[in-house]
Structure formats: structure tokens, C-alpha cells
1. Given -17500 as the derived value for helix-only ellipticity at 222 nm (-39500 (n - 2.57) for each DSSP H run of 4 or more, over all residues; to 500), which of the supplied structures P, Q does it correspond to?
2. Using percent of Cα pairs over 21 Å apart for the comparison, can you identify which of P, Q gives the largest number?
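Any read-out appearing in this document is the output of simple, stated calculations on the displayed coordinates, not a laboratory observation. All of these numbers come straight from a predicted model, not from anything done at the bench.
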Structure P
Amino acid sequence: MFRSAGQQPLTLDAAAEGITHPVYQFWIMNPAGQWTQSGAYGLGQYQFTPQKTGTYTVMAYAKDPYAPATSQYSVVSTQTVLVQ
């Protein structure tokens, strides 16, 4: 679990091993259980600003740029961020 201050930008970094030129997509669940995403697959870095205090779940997906954008062709890492 990571800790962060509320209303401050938080930079997420992802780095996949074993995938040639990986692309990434980030999904974030806020304390109310609502999901947002970073948009299309892209670079391994994404910045967001938590709007509320509480626990956020961050999922980073990585895949080959030519693979379909499905969970079958990607790998995922999940982290928890506590915003105070």
C-alpha cells in the first residue's frame, strides 16, 4: 500500500518485463467504488489527482502494441493507494 496526500497529483509508473515495446492502460477505482481509466493504451506513466480521501485501487495493464485490448492478451498489476 502506498500513501499520498489528497488534492495532490499522483504519478503512476508501470514497467512490464518480457513484452517487447509494451503499451499501458491504467484503471483507478476511487473510494466510492467508481472506476476511471487513463484512456487509450500508451506510455507507462499516468498522472491523476485524487479528489477524496480514502483507499484507491490502481490497476496497470500492459500488452504488446499489436495484441488485442483484452485481458487475455495483457498482464495486470494491482496496487492500493491510501489518500489522507
Structure Q
Amino acid sequence: MTNDLAARLRTWILDNLFDGNPPAGFDDDTDLIADGVMDSLAIMRTIGHLETDHGISIDPGDIVPEHFVSVRSLAGFIAGKAG
């Protein structure tokens, strides 16, 4: 399930945060925070997407860098919330 989830998240991130033009070498472990992609506004957009598309509720305490740093970390976080 996590691979399918990661693929869906990757597509959403590419379409919505990179406008479909990812940097060379982009993969599921790319550090989105260090690369300046996942700033506070991008995190809020991502939260809205996750809550709507994945039917989960994200509490303020869940909004930590470790959950939003990469596609892989997001997929693991969502899998845990949905589990």
C-alpha cells in the first residue's frame, strides 16, 4: 500500500508544488524542506489535500518537519494515520 500511496503523493507533489517540472534527480527521498519546496504555505496546501483525498484528520501536533520532509516520509505518515 505504501508504494501506491507514495506514487500518488509523488504525482500530486510534482503537479502542485513543482508545476510538473521537478529538479533533476528528484525521487521519494528528496529533501523537500531543505530544497525550499515544502515551506509553510506548501505544508498547508498538502494538509488540505491529504485530509480531503485520504480522509484523514491531521492534528496540529502532527505538523512536524519529519512528516513533510519527503514523499517517503509523507507516505509513511499517512499510512500510519490511515492504519
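1. Q
2. P
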